[in-house]
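The numbers here are math on the coordinates, done by the rules we state, and not lab data. Bear in mind that the values here come from a model prediction, so they are computed numbers and not experimental data. Cβ atoms are built from the backbone, for glycine too; each structure is taken alone.
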Structure P
Amino acid sequence: MGLDVDYEDGLSDGEASECNHEHELTKVYPLRPSIFSNIPPYVQFIPVKGSYAFEVDPPEEMREMLWLVPSAPWYTISNCADLNGFTISETRIRQFEGTIRSGAIWDSLPITEKNGDVVEFNKLNEMVKINQFPAMHELGRKDRLFYNFAAMKKKFGKKEFDFMPLTYMLPADKKKIAKHMAMNRDNFWIVKPPNLFCGMGIKVINSFKDIPNKKSQLCVQSYIKNPFLINNLKFDLRIYVLITSVDPLRVYLYDEGLTRFATEDYTNDPEKVGNNFIHLTNFSINKESENFINNSNPEEPEGSKWTLTSLWNYFRTIGITKEPIWIKIKDIVIKSILSAHGYLKAGFKENVSSMYSCYKILGYDIFIDSTLKPHLIEVNTIPSLAAKSDTIDSYVKNPLVAEMFNIAGFHIPKQVAFKHKNTILEKIGWDHPGLKNLGHDKRIYTKALNDEDIEKQEEYEDCDREEYLESILEELSPHDVRHLVMMEDEVSQTKLFSKIWPTSETFEYFPYLEKISYCEKLMDAFEYYYGDHRQEGHELVNQYCDMKTHLKVKIEHPKHEDQEQPQQPLAKISIPSVFLTGE
């Protein structure tokens, strides 16, 4: 499955507030204003043990904000939430009877995904934000990931979709696998369950008879036998990807990441095909090797785990440049998401009532062969964010977590703002006009369209790119303004994350979409005109925010299957129990 769990997270609560020396810290306030007028401010997140500190601590009244986590949470998550004003509430299993009317849910339980969602998104209160989207199993399950990739490859050709190894599924493809193995006896294969994690159930084989159980669900993936080697060791990359919206699509790629090494010299010797320390790069496997070397220096290429920065620095010393590889990785990320986009978009439309509700961090496992070509191995939908203090992992993940939360954008719940607005603002002591509208405003995140929105969207239904570029930004509807505000407030928080969709170039991927939605056309036009002049774009959008155009919503909502009456807040989220396979 797309799950990557590692509970070796040694940062204790007492370490959560440790920072560098006072004079080295950049001071910020616990709240930050939007870059637009008449938008409520956001909670400001700073990294645990980072280079930031608060001018004043988050007021105690903000502690009424709830952050729900499973038991034994990753401290990178819970300590960051605690440091930035939330109250942490732990639950042992997904199914719980309590009511969460606002705040956040961090869902990271080590469970086996089925071919469907386990979160009941339609019961989420509109003031609750969760790190999940419906239908993410279409990326996270190894079988669904390859099926979606294969469908795109069949439709658009091998030249455009050539970044995943050939994969068969048992028991359905049993005869095909047997035939292929018989005809290619020199090949190696990786056998793994479609929905497990941390190297569980994984095995490298070179014979059909070595498949453990041919009647159970298994992925049998062609093994790439020409890896690029460093110090004669095989390695892979962990790349982090953030999705904040699926319609329109908004995707961010983290510039830092991890390089994870096998721990024994590489060989294609068939006698050593079963040695996982040679052929697999999973940290959960190789940490058990006597050859595993811990590395605490994020700047140097040493030990069994490096940062991406160290890898690029090493490549530079041997005459290899980062950019061509990184461009191909971006292409892999975009195309893999587009292969599942129809499912993601439909799932969101049918199950989620507010644009505020969802965001998702993904962990891409990328393999580089001897020609420097990147290959997608799998996508982890719950990548491990565990990090011991003062390690390579904490260097990468602590800043990632805070920046992810800032991009996702969390508001003070309206009931907390109603009770404590004056006290919170007085304690913060920052007289900024952007803080005055304290408290979540559901109008900004409504999915409902008013008559003006509907009329404009119908006008551009069948327009080609030249036509919509000419005029779609001339007069913005309330729906337009809301989506542009969400995107630009997100972009304003990027430091190590970079937005890779939409950009001024992503229209070139439009042929891979089932349909080019109105929202994608709108974002494409904004990037076309303002991608390199964002301040001018902000001035345009702010003219409408000054007039409160974005707050013009339809009050009376017809009861459609895909719409959950936004005027009636739901009392709780109810989540089914843990799947059959746990940790």
Structure Q
Amino acid sequence: MEIDIRRVPFSRRGSYLAVVARDSDLVGAVDVVLRSLRGVRPGQDLFHLGVSDFALTSGRADAALLRLAGVQSSIEVCMADPTTVRLRADGGVVTISRPASRGSHTVIPLGRRSVEVALDDGWKYRVTALSGDLDVDAPWDGVQSARHIRLTARSSAGTGSVEMAIEEYQARRPPPRTHPPFERAVAAVRADFQSWLAATLTTPAAYAGARELCAYACWSTLVNASGRLHRTTMYASKNWMHGVWSWDHCFNAMALAATQPDLAWDQFMTIFDHIHPSGLLPDVLTDTQRGWSYCKPPVHGWTLRWLMRNSDVVTEPRLAEVYPLLSAWSRWWFRDRDDNGDGVPQYNHGNESGWDNSTAFMVGVPVDSPDLSAYLIVQLDTLAVIADRLGRADESREWTDRADRLTASMVERFAEGSTMIARRADTGDAIRHSSLLSAMPLVAGRRLPEALRAHILDQLGEDGPYLTPHGLATEAPSSAAYEADGYWRGPIWAPVTFLLTEAMRELGELSLADAVSRRFCDLVLTAGPAENFDALDGRGLRDPAFSWTASTFLLLAHKLQDAQTEETDPQPLTDPPRMPLTKKR
């Protein structure tokens, strides 16, 4: 595996540090930057990593070692542990620099070979020359900060290898320590990743390269528990989306469930750790912030049902742990997102659907959309099963009754013949659109009337408006609103693909599920785990290293491997669904 840091950040499991590359002022060159994902300004540049005075011309890496080639020399980078970055240069000099910026940053000498760089976000960095001397260029501005910082480790002979360590900490400076040899540090990181790779879902041999890259994308986006994060948590990305959104975590949990059940449970629960007293889940979570402006769709009951069917993650104690939280989250929708009191919850923004700018929201909000009802029906059925498992028979019947009522209301409010529409929640006006969002009620499975199921499946098939040679477009390409790079108005997205292919499998449509899965996996094989993909030409779009895309690839490719080896297909499930703990495809 070779990582291009212009697309995929160089980081490691547990770390809030990442090395990224971006265009330089020099044509054809890149600047390489050590970035922090912590604090109120996640993604801020800490230090530029330079070789002498030259911008870097290339940067390639595997999971443990980044090699940067400069014009006259080169540098190697290793994330020795989650808070320590090791640098080694072959030209007798290695330099890191921080340009002038707003705020304050101070440099405190710690002897001939070491300084402490303190930033105004509360984090500090000890920079040590492990060989040679440390030259410090950090002139004081006469008020509160160094004008700039330039730190150079220089070998006494001016040639040969020279090494530097950058250590991150917060409140108290750790005591000086002896760092292991560079090669030993690299070997330890490589062993850690290889252990992770061995525990990653297997895939058909044709996808081996993509499997390793996606395993790296998941491994390297994990951050350790810190601040508001009470558990090891997989971020969306270490490129730009520095945080965990409250449906992304579900897909990451499912990808880990088979081989790392405790870590999978941490992914599922990391958002529930911050449930509001009202029952609302935060939209996004970082080590310092929780976002409450929006939320995300209630796919959590669906996810929990999947985990119960396909893994041993959800033990009896964990059922007892999650039951009151999932109950509160479900009640929130009926209490705080049903302004007209019709028993059908609404979205108050496109962001709450997860499909931020979908054409379902072109006419404004609030919107009653059948996908939301479908998610809640599954969630209520899941709560009914959990309540029964916990010996709460009366509550189980109440959840089932509520799911029955919502199913009837969903069909009455949204069905137009064999199709489903959305409506303005405030006026009741019909919203007819060409978004794939209209197909998402398929997740309700056999609770949907047969005619509605059949129509949605036709829409998703080869003769329907959404399936392209690369997968399911989120807006019909024939629509006037289709945009090749339109976010949720055209591109192919991972979570939607997984939700719909699982619904197809539940309904016995295995050939269609495998065909859509294979097209998505082929996308990732050629374009990497991008945030989304051009539905017509397959280009990766937006963030090129997204964890839920990587997780979804692993889930779908593993399904394809199962499909190759199974002698018989599983029987379709009956409704209401029961949840055996045995693994099924």
Structure R
Amino acid sequence: MFYRPSHIDAADKTQLLQRFWSKDASLWSNDANVQESIMNRLGWLDCLEKIKPNLTELIDFADKLRSINIERVIWLGMGGSSLCAQVLVDVFGVQKGYPELCVLDTTDPVVVQRYADELSKKKTFFVVASKSGTTLETRAHLAFFWQKVVDLHGQGNAGDFFAAITDSGTALETFASEHGFSHIFSGESGVGGRYSALSVFGLVAAAIIGIPLKQAVSIAEEVIAQCRVPDWDLNPASRLATFLSEYGVQNKDKLTMFFDAPVRSFGLWLEQLVAESTGKETVGLVPIIGETTGIPGFYGAERMFIYFRMKDTPVEDSLDSFVDELQRADFPVYLMQLQDRMDLFGMFFLWEMAVALTGHFLGINPFDEPNVLSAKQKTSEVLNGYVKKGSFDMEFWVDPTSQFNFRTSEMLAASMKGLSRAMRDTFLALPSWGYLGFLAYLPYDSEVDEIISEMRHFIRQERGFATTFGYGPRYLHSTGQVHKGGPMSSAFIIFTRQKEAEYPSVPGFDASFWHIQFAQAVGDFQALSDVGKRVIHIHLPADYRMGLRSFSKVFLRAARL
């Protein structure tokens, strides 16, 4: 049962914080089985205390990479096993004398091959990160790059160029041990992926790029101490939870976040935490990240805003005036001040706690992700079908006007007469308080970012919709949960592309990365369709930039009608 923080008194709030810190699972469920599951997901509350004595091990590992002249580290992982690493390298860069860190969290064949082609040019090391040890993408990455390294360095030496981060007893741990990986870091079994930033999944990455770990841990400990304060109004996590919960319960569920440039990438980690923790049982907060700013009149009443402001950002480069306009228009706005980039290590915990408390007020369990499994199962079915038949059991329609290959979910079956009709029907059915998600199974590409941004801006101005954007398969491990389990007023456009070339099969998979990526798109299309979402799947030509630019013209025309 959901309720607002303002509806309980100070004594009840103090008791709530006491229950939280005593790991009282009944805060989130009255079901004994669910409570037992929750208890196994609360290790993040004290994982920093456990890893602190082992910081030297992490620092020594990073120093070893430098001593053997590693030039590039490729981090193989998805979701909670990779997003913190990506944020750290984006925000902090690489310190002088440390190797380049590249996070590979896509099955896109062009991106994967790009790294493969450079193996002989740069001395490369791989960190394979998977809590479960069974993540599809990471297994495929490992199989592919293991063979490449064997070919380059020999079977007996390949393990010297790999390390693993995984929980004890996983298949990945077994593989790493049997194949002589240079290091195996054991994860905390009680720490879920999206709550793992202050565990080995985040701190190993920090060590690799030269972030001073002791300082990072000290900053995190200071914030954790503040979050233990029993006074609700003085506790930074409970204050943030109050903001999120008060407005979230009132259906202001589009959590729109803006960042000063130095910490913009923090949104990648944050949207997973918020979406997977709260987006279920048709409720939850929808993280809106990457939108352009606009005048208040273009935003709907379902919005609440958070602005991450760096202390040293000049006023002319900040969003101060934009935030003032929002506040004058009576939008709820929460300002988060950061003294410098190192404050992110405190932000990780602050947000984890605030979101967990928000789950209590929303009446949901923030530590499960019930709808993520559905997309995984659908992907497995689609991929297995391809392996057996040698083809995908599906077909596209050809739009008679634009010649685009497309198909629609069951909710749009009557719109199959044409692509413009399908989009117009989607726009008419989606209320102004809903949101439209752009899901691109394409290479990470600044031109794709630009084209999607233009469409996001235009549809907000014309229709008032909030919009989201994610690359596949990354978003499956991030916002995919809220897409299927969160608020029903949503629609999605999925983009795939035709093959540019004949790609080799991944060892042990009987399918190439292109086929794996396409199966993931088809699987998620089916999973979204099964929960009654309106989805349009656009299959672009091999020249996806040209195709996406052409599609945007069709999109803009449909949005105007």
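Brief remarks follow.
- Comparing FRET efficiency 1/(1 + (r/R0)^6) of positions 152 and 344 (r between Cβ atoms, R0 = 41 Å, to 0.05) across structures P, Q, R, the highest figure comes from P.
- Cα extents along the principal axes in Å, for residues 192-447 alone from the coordinates reads 56, 44, 40; which among P, Q, R: Q
- Source structure (of P, Q, R) for relative contact order in percent (Cα under 8 Å, 6 or more apart), computed value 11: Q
- Highest-scoring label, criterion being distance in nm of label points 7 Å out along Cα→Cβ at positions 88 and 144, among P, Q, R: Q
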